[in-house]
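In what follows, structures are represented as C-alpha cells.
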Structure 1
Amino acid sequence: MSGESFQECYKRLTDDELSRLVDVRKDLVPEAALALDREVERRHFKRAEAPSWARNPKSFGLVLALIVLPFIISLKAFGRPELVYPVMAASIAFAFTIRGRWELRRHYWFWATIGFLMLLHVTLILVLPWQSGWVPASVTMFASIVDFGIMLGIIGLVEKLNNKELDGKSAI
C-alpha cells in the first residue's frame with residue numbers, strides 16, 4: 001500500500017476510528033504512520049479524553065458515590081437493605097463501562113445500549129432473590145468484573161453492528 005492510499009483510507013475514517021488508530025500508531029509501518037500524522041494535522045484532530053472527574057481516581061470515586069448514595073439511602077429507607085450490595089456492584093460495573101468506552105459518548109446508540117442494560121439490571125436486581133447482610137468482597141468483585149466484561153462485550157457488538165450499518169449506507 002502506498003502512502004497516498006493510506007492517506008485516502010484515513011480520510012474516510014470517523015473520528016472514533018481515527019482515535020483508535022492513533023492509539024496503535026507505534027504498530028504501523030512507517031508510511032502508514034506518516035499518512036496518519038498528516039491526517040491528524042489536516043483534521044486538527046484531538047483525541048477524546050475522559051472528563052476531568054473521570055481522569056482523577058479520587059474525583060471518579062466521589063462522583064460515583066454521589067450518584068449511588070441516594071439509591072443506597074432509599075433502599076435502606078424502604079426496607080430493602082438486601083439490595084444494597086447488588087446495586088453497588090452494578091453501579092461500579094456501569095461506571096467503569098462508561099469510563100472505559102467514553103469515546104463513544106457522542107453516539108445515541110451507546111446511551112441507548114447503556115439505558116437498556118440499566119433497565120435489565122434494575123429488573124434482575126428486583127426479581128432475583130438476594131440475601132441480606134455481608135457478602136465476601138471476592139464474590140462481589142467477581143460479579144462486578146463478569147458484569148463489566150459482559151457489558152463491554154454487548155457494547156462492542158452494538159458498535160460493530162452499527163458500523164456495518166453505516167458501511168452499508170455509504171456503499172449505496
Structure 2
Amino acid sequence: MRKVFHFDSPSAPYVADAAVLCCFDHRIGTAVRKFLKKQGIERADMIVVAGGAKTLASPRNHFEEDFILEQVRMSIRLHQTKRVIVTSHSDCATYGGLAHFKGDHEAEAEHHRGELLRAARLLTSNFPGISVEPYFVTFDGIWEVKNAEHPKSTLPQKELGIVGETA
C-alpha cells in the first residue's frame with residue numbers, strides 16, 4: 001500500500017451522539033450536516049442510503065429494512081447510541097420525485113410525514129430504549145415531524161405536523 005492522503009483523526013473509541021438515517025442525495029448533504037451541528041451532534045453514525053426513511057417505511061424488499069435495522073443495532077451496540085434521527089427529503093427520486101405528487105408540495109409533505117412516522121414506529125418497536133426523531137428536509141429548511149396528537153397551527157406545513165427550522 002502507498003499512503004495517498006494524510007490526516008489526523010482521533011483513534012479512541014467514542015459514544016455516538018446519534019445514528020442518522022438519510023438519503024445519499026448530494027443536494028441535501030450540506031443542510032443535514034449543518035443541522036446536525038446545530039443540534040449538537042458531533043459524532044454521528046451516518047447511515048446514508050438511497051431513500052433514507054423509505055428503507056424502513058416502505059422498503060422495496062426485506063433486505064433493505066433488515067440492513068438498516070442492523071446498522072442501527074450496530075450503532076447502539078458499538079457506540080452506545082441512544083438517539084436516532086431519521087430523514088426523508090423533498091424531490092427524492094426513490095419516491096418518484098416531486099413530479100410523483102404533480103408538483104404539490106403539501107401532498108408531498110403529507111406523504112413524507114406518514115413515511116417518517118411509520119419509520120419512527122418501526123425503530124421504537126425494535127429498539128424501545130432509544131429516542132427517535134423524524135425530520136423532513138426541503139430545499140429551504142428542515143422540518144420536525146410531530147405525531148398527530150400535537151397541536152396544529154395555521155401554517156400549511158405545520159398543519160401536517162411538520163415544524164420547520166432553517167439553517
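Taken together, the values in this text are just the output of simple stated rules run on the coordinates, not laboratory data. All figures in this text were calculated on a predicted structure; none of them were measured in a lab. Cβ atoms are built from the backbone, for glycine too; each structure is taken alone.
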ask   = A value of 30, 11, 8 was computed for semi-axes √(5λ) of the Cα gyration tensor in Å, for residues 44-99 alone; which of 1, 2 is the source structure?
value = 1
key: Entry that produces 54, 36, 33 once Cα extents along the principal axes in Å is calculated, selected from 1, 2   = 2
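Upon calculation of helix-only ellipticity at 222 nm (-39500 (n - 2.57) for each DSSP H run of 4 or more, over all residues; to 500) from the atomic coordinates, which of the structures 1, 2 produces -11500?
Value -11500 for helix-only ellipticity at 222 nm (-39500 (n - 2.57) for each DSSP H run of 4 or more, over all residues; to 500) corresponds to 2 out of 1, 2.
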inquiry  = Given 14.9 as the derived value for mean count of other Cβ atoms within 10 Å over residues 28-35, which of the supplied structures 1, 2 does it correspond to?
reply    = 1
ask   = Upon calculation of Rg and Dmax of the Cα atoms in Å, for residues 68-115 alone from the atomic coordinates, which of the structures 1, 2 produces 13.5, 39?
value = 1
task = Tell me which of 1, 2 gives 5.6 when you compute distance in nm of label points 7 Å out along Cα→Cβ at positions 36 and 132.
result = 1
key: Parent structure of the calculated result 19.8, given that mean count of other Cβ atoms within 10 Å over residues 20-27 is the read-out and 1, 2 the choices   = 2
